[in-house]
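All of the numbers you see were taken from the coordinates with simple rules; none came from a lab. This one's a predicted model, so the numbers in the text were calculated from it and none came from an experiment. Cβ atoms are built from the backbone, for glycine too; each structure is taken alone.
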Structure 1
Amino acid sequence: MMMSALSPLMPGSGFRAVYEEAGVYDEVLLRQYFAGREDTDLVAEWLLDRFGPPRSADVTGPGGLRVVEFGCGTGRVTECTAPYAATLLGSDYSSVMTSAFADRFPSAETLCADTREAVSVLLSGGYAGGFDLVSAFWSLSYPLGACFETLDAAGIHPVADLEAARAAVSALVTGLVDLLAPDGHLLALLFDSDSPEQRLVTWAWEKVAPTPFGDRAYTRTVLREELLAAEIAGRGALTWIRLPGVAVAPDRSAAVRWFTAAHFKDLPQLTTDREIMEAVTDFVGRWTGANGTVNLPAGVHLIDFHRDAVGAAHLPASHQTTAHLSTGPHR
């Protein structure tokens, strides 16, 4: 077994400190690259491809999109979407995150609520069909997973009724689609649960509680099923792209902290488990280069659900005007 000079038992902060203590999130976050592009580059390229360059506020006025972001964090990825936004709403369960988001985007609105509650609040508040861009960057797995299990400082607590949990997932995804305006997009980035990095994370969490359905990709699977069901129902079109990549840490200590804080949430059951922490330090050591930089093999799923009830987006430009005059699919 290859061991680094790093102690396998790392001192930690409080449970969920990465989200609930100011500054921790930005401190532990690693830069992630996919085919030479950061995650923010992927989002920026997607926006440019769909909407062209953002309008310059000092020349043509603000951008034209109504944008909401769930699990907004400190707004790091929002820097890409904000130039396109006529209105911007950031939602996060952590008041530390929404406060940082508000400081970063003073003209934006914020909603301090978990994603399921936030979607419900917006729909009941008259925002159905009210957003041109509904986004969630690296955060959507958490509310999906919370339908099946809850997490607190004592560990994971699976729900007893999997059928009810599955119905809760359906309600959440349906709600996200309901928020989309005609021709609007749901854009999300998900961790790739099949990457070596995430396989290690899942193995560690399964020492606390088994994964629902015995499948490490269960949140991704149920999301895909629900969005495909929405496509089949004629509500839009789903595009799903998987890209391999790396999460880059400047040194071994930062790489280990990425696991303990970001992935393990500083849960003592994980961070004080010698077998888990030895596995983490071994893994980090394996991917450490000669210069000390650590390239953790990771992956991303980029998901785009386009609210296009008549399929006009698939047609060449010469056909789109006629297609938009249709009242629905022919039977």
Structure 2
Amino acid sequence: MRAVGFWLEAALARAALAGLRALGPEAASNLGGAVLRFLGPWLPASTVAEGNLRRALPELDGPARQRIVRAVWENLGRVIAEFPHLAALRPNLQGPGFEIAGAEIVRALAARGGPMIFFSAHTGNWEMMPPIAAQYGIALSSFYRAPANPRIDALTATLRRRAMGMAVQNFPKGAHGAKAAFAHLARRGYLGILVDQKLNDGIEARFFGLPAMTTAAPATLALRFRAPVIPAHVERLGPARFRLVVEPPLALPETGDRAADIVALTQAINDHIEGWVRARPGEWLWLHRRWPSAEAPPRRPAAAEVTELLQDGRAAHP
């Protein structure tokens, strides 16, 4: 019965994608945005977003928070509806497509070669970053959370491959994926990591002035390979229209204390993401439980967790 359920779910997904593709990128984006802008505020995740906004931006009043929540749902609806159109989007300063701020940085990075780490967040349409990078000759591999339905997993993987038009590797989240990403960087690959969601096994860093468990993977890998760490995020300019903003690499700390350097670099990454979110709060995924609940048990010091992470890495990759 489970196999039948997977088949039916995948059939519905293919039909929905076909319908969105037939609409064209702009109309599909508008439809997806309108649907979730209407339905989203009634869903339980809106309560999570409201709570996050109260904690992170306490200066906002109720109507301002509600406007942001509606904008978040609208953006998410657009991201979903734009997915079957990613492969068709090209540089365009007017209608559907994208532009890039920092193109000279991207060209220099492509000429330099890897290993290299790009970090980003769930802003604008985050699915657009690898396809845009591919058009500059950068095969940006990344982590992903595999859907429970293997047919859906295969379908989304096919759409992403078409959008990027070049050979990339996508690594499942978890220990196996982490080892594969390590090997990818060792082969001088490019790696993209979305680092804005809570990771209970991460380290504690500040985000909007609040303690937030954050993945240490970008910092740990960057310091291990002395790889440039590139801030990059996608801004929404309109329906199926985006701007990829690429900034110069962050400075890698070199204090001689590896654990402290990882904490410092992780904090620098969080500070960058906070700046992006503050500038365009309606485009970030506030629906995720980013901060621990008040009743959460205390965590061990961040440095102790980083030390364990480094020891595990040495054991796996001597």
Structure 3
Amino acid sequence: MPSGTPQQAESALASTSVIVCTFDQHRLQGLQRCLEAIRLQVPAPLEILVVVNDNPTLARSIAESIDGIEILENDRPGVSHARDLGAAASTADLLAFVDDDAVPHPGWLAALIEPFDDGNVMMTSGYIEPLWATKRPRWFPDEFLWVVGCSYRGLPGNGATLRNPIGASMAIRRSVVEATGSFESNLGRIGTDGSGCEETEFAIRAHRLQPGGTVIHVTESIVDHTVPARRTSLIYFLRRCWKEGRSKAILVELSSPGEGLSTERVFVRSTILSGLSANLRRPWHWDRFGMIVIGLGATGAGYVIGRLALRLERRMPVPRSAD
């Protein structure tokens, strides 16, 4: 991939808005670390926007403790609406999104926007490194690090194309946002409910409008993504897999089985099967083998039941309003 000159890189950064969505007072310290790391990027972005979801108290706390940012208050639930609000209020040509519990490394933003020198690049997705608040469970398989919002085994290398960007660190060309429209509100997290796939659905719609467009994986753009203790439990693992399956069912409903599951089929045939084989050969990793099977089963069950629920919903008669 051709890299731009330092002047081009600086010009692109000068036209980049960074958008951070947040919702929980207990995440304020993490948000402060995130924003400090963004401010230290060289060169700095044009602007930093923080979208606060339905929490006026948190918005006041941020305004009192953090300078140099624009605060937007969102009264509609969910990260999809928050991202829409941030995009609408921003002014730059490129929009970079980062989670409030992620801490960008030096050079994160410069690397994330560099591929946009190619006019066919619609979106980029960075590398998400897990930052475990407690010790990582021995049973946690690398293939399922997406459960905690991090980069996982099976992703392609630096500069490769993706279908599924990871929302914890991604960038989108403004013209693509304007052409594609809003993030799908039926997908994406609301609070800590564990839903997802809104970035994937957005990328699918963008590809329809720009068939030659690409989403680029940028492994040199790194953030540390906090994994709190509660996300290391077996219950959370199963619930998150189930929710992902349900989200995939909605994604297929909004697109098609071919568009919605093409990457997942390849992932299961290659990454999951190779992970099972590798762990089976190592008795000390049989717990990871078991968790791959369990995680795949929970995700599949969520998908199947989600599809059935959507079919039943379509068949239910619409109640008539009283005259």
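I have 53, 40, 26 for Cα extents along the principal axes in Å, for residues 31-158 alone, calculated from one of the structures 1, 2, 3. Which structure is it? Traced to structure 1.
Which structure, out of 1, 2, 3, was helix-only ellipticity at 222 nm (-39500 (n - 2.57) for each DSSP H run of 4 or more, over all residues; to 500) calculated from, if the result is -13500? Going label by label, the one that fits is 3. Identify the structure, out of 1, 2, 3, from whose coordinates distance in nm of label points 7 Å out along Cα→Cβ at positions 71 and 215 was calculated to give 2.6. Here the read-out was taken from 2. So FRET efficiency 1/(1 + (r/R0)^6) of positions 47 and 207 (r between Cβ atoms, R0 = 30 Å, to 0.05), computed for just one structure, reads 0.90; which one of 1, 2, 3 is that? Label of the originating structure: 2.
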